[in-house]
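In the part that follows, the structures are each spelled out as C-alpha cells.
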Structure 1
Amino acid sequence: MARKTDVKRLARLLQRIAVCRACETAGFLAEARPIVHEPRDARVMVIGQAPGPVTYREGIHFAGPAGRTLASWLEAAGFPPGDEHKWPYLSAAWLSSLTRCFPGPSASGNGDRAPSRKEVALCRPFLEEEIIAVDPDALILVGAMAIRELIGPVSLDDVVGHRFELDGRAAFPFPHSSGVSRWGNSDANKAKIAQAVELLRVEREKLGL
C-alpha cells in the first residue's frame, strides 16, 4: 500500500507544537517560538538538528545557507527545484528538526548552540508522531546530532554515503548543511556526500518521485 500523509493528524500535531513552551518553562530558553509549516503530503522528510537564526526570523526550516546546501543536494538527486520565493526545496520534502525552537548562539560565538539532550528529549514525542503522520518513504538525516538520535552512536565518516532502513523507511545520512561545518571540505568526504546524493537519486527513481 502506498504511503500517504495523514494531513489532518499532522495539522493537529502542528497546532500542539506551535503552542508548546516546555523548554521555556524548563529554563532552557528565554523565549520558546516553535517553527511549524502548513501541513501537506510529502514522500520525503528531512530531519535536522534545530532551527537556526534565519529560520527563526523567516519561520521556515533550513532557511539561509543551510537550506541552499540542502537544496543543492536534493536538486542533484533529481528533485524539482520548486518556487524560489518559497525556498527551492519545500516542494520536494517535509522539513523538520529534533527541536523546534532556535537554541540561540553558541557560547563561543561560532555558530548556534546545540540543543541539550534534555531539550531533544522534550521534543522527541513531537518528532515521533510527526514521522507517523507524514509517513514518508524516505528520511534525510542532516547533521551528526540527527543521525545519532535516529540511527545510534555513529560517526559521519562511517554513515554518509550509505543507505539505512529505519522502521521500513529508507534513511540517508548527510553532514550538517550549514557553513559552520567543515566536515565536507575534504575530497574524501565530498566523495561520500556525492555517493549519498546518488543513493538518494536511485531511491527517488525507485519510488517514482
Structure 2
Amino acid sequence: MKKALRSIYNKLYSYFGAQYWWPAESPFEVIIGAILTQNTNWLNTEKAINNLKKYHLLNPGKLYRLSQRRLASLIVPAGYYNIKAKRLKNFLGLFMDTYHGNLKQMSLLNTQSLRCQLLSVNGIGQETADSILLYAFKKPIFVIDAYTRRILIRHRLIKEESGYAEIQNLFMQNLKADVRLFNEYHALLVRLAKEICLKNKPKCDSCPLKGEFN
C-alpha cells in the first residue's frame, strides 16, 4: 500500500503540478473558509469571504461581536447561510472565550487534543476539523473527503463501506507525517476528482492513474 500511495502522488504531481492550496491570506481565513465551504463549491465560498472582506469583518473580534443575523446576510453565497452563521458563531465562541482570538496559543495543543476540541464545536465534523488542522494550524493530518473516497473506491484501494478513520489511517500509516506532503496530496486528489474522476461520466481514458491498479 505504501508503494501504491506514493505512486499515485507522483503521477498526479507530474500530471497537474503543485496546487498551492489552501488559497487564503491568513490562517483565520482558512478556518472561516473551511466552515463556509461545507456542502458548496469553493467559488461560492470565495464570494462569501469577499463579502466579509468588503466590510472589513474578516477578523476574530469583529465577527465575534457581529450579530448572527448580520453574519448570515453576508455569507448568503455560501448557501445554508443561517446554519453556517451559527456554526461560525459556535467556533468563534470557543476561539474567543478560550484563546482570546490567539491562533498561536490555540496551535500549542497537540494534534489530537486540538482535533478533539474542534470536533466538540457543534457543526464541525471530521473533514472540516482536519482541514483546519492541516491548512490553518499546519498539523500533519490527512483530510478525507468525498473526492478521495471516490478515487480510492474506483481504484479498488478501499471498500465502499470504509469509514473516515479507516481511510485516513490508510494514508497516515503508509506515508511520512509531513504537512507539505499531506497538503499537496489532498489538493491533487481534489483536482483529479473535479476534472477527470467525475461523479457522473468520469473521463477514465484521460486519467493519469489509468491502468495503475486495475
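The numbers here are math on the coordinates, done by the rules we state, and not lab data. Here the structure is a predicted model, which means the values were calculated and not measured.
Key figures for this structure:
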| read-out | value |
| --- | --- |
| When Kirkwood radius over Cα pairs in Å, for residues 71-126 alone is computed for each of 1, 2, the largest belongs to | 1 |
| Value -12000, calculated as helix-only ellipticity at 222 nm (-39500 (n - 2.57) for each DSSP H run of 4 or more, over all residues; to 500), assigned to which of 1, 2 | 1 |
| If percent of Cα pairs over 25 Å apart is computed and equals 41, the structure in 1, 2 | 2 |
